[in-house]
1. Of the structures labelled P, Q, which one yields 2.1 when distance in nm of label points 7 Å out along Cα→Cβ at positions 31 and 159 is computed from its coordinates?
2. Assuming 20, 15, 11 is semi-axes √(5λ) of the Cα gyration tensor in Å, for residues 55-142 alone as calculated from a single structure, say which of P, Q it is.
3. Match the computed value 16.2 of mean count of other Cβ atoms within 10 Å over residues 71-78 to one of the structures P, Q, and report its label.
4. When you work out relative contact order in percent (Cα under 8 Å, 6 or more apart) for each of the structures P, Q, which one comes out largest?
5. 0.00 is what came out when FRET efficiency 1/(1 + (r/R0)^6) of positions 79 and 127 (r between Cβ atoms, R0 = 25 Å, to 0.05) was calculated for one structure; which of P, Q is it?
6. As an exercise: helix-only ellipticity at 222 nm (-39500 (n - 2.57) for each DSSP H run of 4 or more, over all residues; to 500), calculated from one structure in P, Q, equals -12500. Which structure is it?
7. Rank structures P, Q by FRET efficiency 1/(1 + (r/R0)^6) of positions 111 and 175 (r between Cβ atoms, R0 = 35 Å, to 0.05) and report only the one at the top, that is, the highest.
8. Give the label, chosen from P, Q, of the structure having the highest value of distance in nm of label points 7 Å out along Cα→Cβ at positions 47 and 191.
Structure P
Amino acid sequence: MTQQLLIKDFPKEERPRERFIHHGPSSLSNQELLAIILRTGTKNESVLQLAQRLIKEFQGLRMLMNASLEELTKIKGVGEAKAIQLLAAIELGKRIANMKNEERYVIRSPEDGANYVMEEMRFLTQEHFVCLFLNTKNEVIHKQTIFIGSLNASIVHPRELFKEAFRRSAASMICLHNHPSGNPEPSREDIEVTKRLVECGRILGVDVLDHIIIGDKRYVSLKEKGYL
């Protein structure tokens, strides 16, 4: 009776998951990537052997990519569950490949920044502190509400802003918050918070380009006011 070869029988450094962790997915062969998706082998062969046989049966990835559920389940060792896992992974790959980059909003001036959020923020009944994270072309790559409530230097923690900036690989950011009164004139607290964030940005290498206060169809740029 042939003994099943399990992944644990392979040297640890040769196991697909360990290689994935230590060297990244690009270092893995098609066989190894397929083995990770299949997860387990059969009674008489390891998952790596099953993966290799599957590739051979379909003469490579191109034909495997177009395989049907029925075709896959005809392969010995590939039940319905494994076939569905594989087809789901293939479908995700196809969708990602077909994705087109949406045209991103470019901010060239304080007016551009204000217009981006004006209709969303002008009617808010509480203050919302929002950040627009930009790439090197000044395109908006992410917008996030950092906190809701009255602006206060002890509440606006730079670490929350810059943590998200690093997460998004942002080159710069624009801060915005609204005044529910409709009057966008900056308060002393607004100015102090702005200076604090700008200084943190200089230290961390992420430029705070502006802090824009949104009123009712009006805005004030603290950059234009000379506070940055």
Structure Q
Amino acid sequence: MGDETIDRARAIGTAGLSDALDKLGLAGAVPGIVPFDPRFTICGRAFTGQYEPVDSLGGTVGDYIDDVEPGQIVVLSNDGRLDCTVWGDILTAVASARGLGGTVIEGVCRDVADSLAIGYPVFARGRSMQTGKDRVRLASTGRPVRLGSVLVHPGDIVRGDADGVVVIADEHTQRVLDLAESIEDAENSIRTAVVGGQRLDEARARMGYHTLQTKADAR
């Protein structure tokens, strides 16, 4: 069965969703996490995983991938570490074969060429060749994690494109999508008016362009 909410979110770019979050005073725009290929797009519900440093008890980077449902977005927090990876070619191959929606990492990824060759979308803070094995271990799955300052719960909507990543908390989805669609309608009306010969300042004034993203109580 399809997910109409995901279909609606997929039809809106991260810029429009970010504007809607701003207007509602909600967090969700994630700075600094970008796709390895600007053509990569993702939209799906979050499957979360949290990493922590290895101690004397040891631990592994985890074999959770078979528990992720097709279409879900793997959201991994390595607390922004840039010195070791939590995703590579084997996970890319399995995720692509199983129809997962993509991966977002609060940290870095390796084997980037495989992601690009397969066309599997990975969004991360960077890339590095150094393994996470014996450096970090999987502490948990299915619990809230952070992408920068944004808290991601399992099941939240994760949308990504060339501009970056936006997270929509499940309880706010309807409000955010309704508002984002209205913002996009207004901007499309401006484009149509300008192409038709109207002055940009007049078209923007008519559609209230400069306050489309402004919080209602701040106007």
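None of the figures in this text is laboratory data; all of them are computed from the coordinates on show. Keep in mind it's a predicted model, so treat the numbers as computed, not measured. Cβ atoms are built from the backbone, for glycine too; each structure is taken alone.
1. Details: P: 4.8; Q: 2.1.
Working through the options, I get structure Q.
2. Values: P: 49, 16, 9; Q: 20, 15, 11.
It traces back to Q.
3. Details: P: 16.2; Q: 24.9.
Source structure: P.
4. Values: P: 14; Q: 31.
Comparing P, Q by relative contact order in percent (Cα under 8 Å, 6 or more apart), the maximum is at Q.
5. On the way: P: 0.00; Q: 0.90.
Of the structures listed, the value fits P.
6. Working: P: -12500; Q: -9000.
The value was obtained from structure P.
7. Numbers: P: 1.00; Q: 0.35.
Largest value of FRET efficiency 1/(1 + (r/R0)^6) of positions 111 and 175 (r between Cβ atoms, R0 = 35 Å, to 0.05): P.
8. On the way: P: 6.2; Q: 3.4.
Top value of distance in nm of label points 7 Å out along Cα→Cβ at positions 47 and 191, among P, Q, belongs to structure P.
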